[in-house]
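A.B. asks: Take a look at the structures below.
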Structure P
Amino acid sequence: MDNRFERKWQGKSWCTLGDSITEANGYQPLVGAALGFSVIRNEGKSGCPLTAGGDRDYGATVHIGRSIEPMYDCVTIFAGTNDYRLDKPIGHKNDRNIHTFYGAYLTLIEDLLNKNPACRLNLWTPLQRDKDGFDIDTINQSGHRLIDYVEVIQEIGNRYALPVLNLYAESGFNRYTLSYLSKDRLHPNEQGYERIASMAVSFLERL
């Protein structure tokens, strides 16, 4: 293999957008050490959804992501569990209303790609959860299960040819393992972050 591809992220920059699971900085150092990123910017905002509106609007990922400098080689969006927990409406496929999950997600990725088309933008789905009365079977007040938000992310990834890391389906976080992989059946512990990082390393290596 061409040596140029052996350490493709060596010396590159990475920005991680998301919620408390990102803000805790559990996976970034592990991934950075493995792949050689020289700059890692953590823009996770605890308790905040991707979708705009409500009392968490100050940290909505759609706002944070649109405010970052267009300089990063790689940008990850890892959000959705708080949109589910906070009853954010999903909207429709051609939505541009940032008060819906579809509209906020589409607005964010189009903004990022317009400003920096060279960026390797990638989307991560939420993990399975079982906290605060919200597990994978619970229907929120907007009429959605967590899988509905996951499927939106997958559809957007397909539409824009953006790679999707499906942690919901492939991470092994589920009702039987959450006590082992998380602190509170939502937020990963050390073992959980190691699991996420191991998947992220192989995922980012192939981009």
Structure Q
Amino acid sequence: MEKHSYKEDIIAMITGCFLVALGINFLQSAQMITGGTAGLALLLDQFMPLSFGTLYFLCNTPFYLLAWKKFGLRFAGNSILCGLAVSVLSDHIAMFMKLNSLNDVYCAVVGGLLMGIGMLVLFRHHSSLGGFNVFCLYVQDNFGIAAGKVQLCIDAVIVMTSLFYLSAYVVGVSVLSAVVLNIVLAMNHKPSRYIVTYH
């Protein structure tokens, strides 16, 4: 497939970052977590004085080196920019909107959908949010295992670990969000189905 233009990549990365940040806002508003580095940051946010955005970026930072080594400088650079954008947007989205009346199940489903679609957009435009996404893409490219399936396994471990800190109900609804997110990735980001070559 012919590679996307620079303009298309920029627009897609902005779109993906906004979608992910909005999805995170749904989960934060319902005091839920999810998998991946976002889940770790949401969990740590309950016990540490740092903001979610700061924690999220710090959790992702070690994975940018892997992104550089395995997928090149452009991918790593795009991922750093997107990770930073999601961190900033997540910390400041309350300036523009607040969710006052919440249904936990709805927040879980919508949050998972938005984050999954946002990540999918980023994946298809030679980017990611760093963190376990990079590892999942590495496994997909080298072993042919769908990124969504790998992510689901990692997310399950993170969400189950939160049972030590959160109620079973909150964890159960959070699992729903993680499942929705990973179904979106597993169904729409399969090896060899959508390949764009970057030089």
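The numbers here are math on the coordinates, done by the rules we state, and not lab data. Please read these numbers as outputs of a predicted model, since none were measured by experiment. Cβ atoms are built from the backbone, for glycine too; each structure is taken alone.
A.B. asks: Distance in nm of label points 7 Å out along Cα→Cβ at positions 66 and 98 computed as 3.8: which structure among P, Q? Display every interim value, and only then the final one.
C.D. replies: Details: P: 0.3; Q: 3.8.
This value belongs to structure Q.
A.B. asks: For the read-out Cα extents along the principal axes in Å, for residues 90-169 alone, a value of 44, 32, 20 was computed from one structure; give its label from P, Q.
C.D. replies: Values: P: 41, 25, 19; Q: 44, 32, 20.
Of the options listed, only Q reproduces it.
A.B. asks: Matching task: -24500 is the computed value of helix-only ellipticity at 222 nm (-39500 (n - 2.57) for each DSSP H run of 4 or more, over all residues; to 500). Pick the structure from P, Q.
C.D. replies: Working: P: -10500; Q: -24500.
Derived from the structure labelled Q.
A.B. asks: 33 is what came out when relative contact order in percent (Cα under 8 Å, 6 or more apart) was calculated for one structure; which of P, Q is it? Could you put the intermediate results ahead of the total?
C.D. replies: Details: P: 19; Q: 33.
It was calculated from structure Q.
A.B. asks: Something else about it: Given a value of 15.9 for mean count of other Cβ atoms within 10 Å over residues 34-41, point me to the structure among P, Q it was derived from.
C.D. replies: Numbers: P: 15.9; Q: 27.9.
The value was obtained from structure P.
A.B. asks: Another question, if that's okay. For FRET efficiency 1/(1 + (r/R0)^6) of positions 50 and 138 (r between Cβ atoms, R0 = 25 Å, to 0.05), the calculated result is 0.35, so let me know which of P, Q that is.
C.D. replies: On the way: P: 0.85; Q: 0.35.
Structure Q accounts for this read-out.
A.B. asks: Here distance in nm of label points 7 Å out along Cα→Cβ at positions 82 and 114 has been calculated and equals 1.8, so which of P, Q was it run on?
C.D. replies: The structure behind it is Q.
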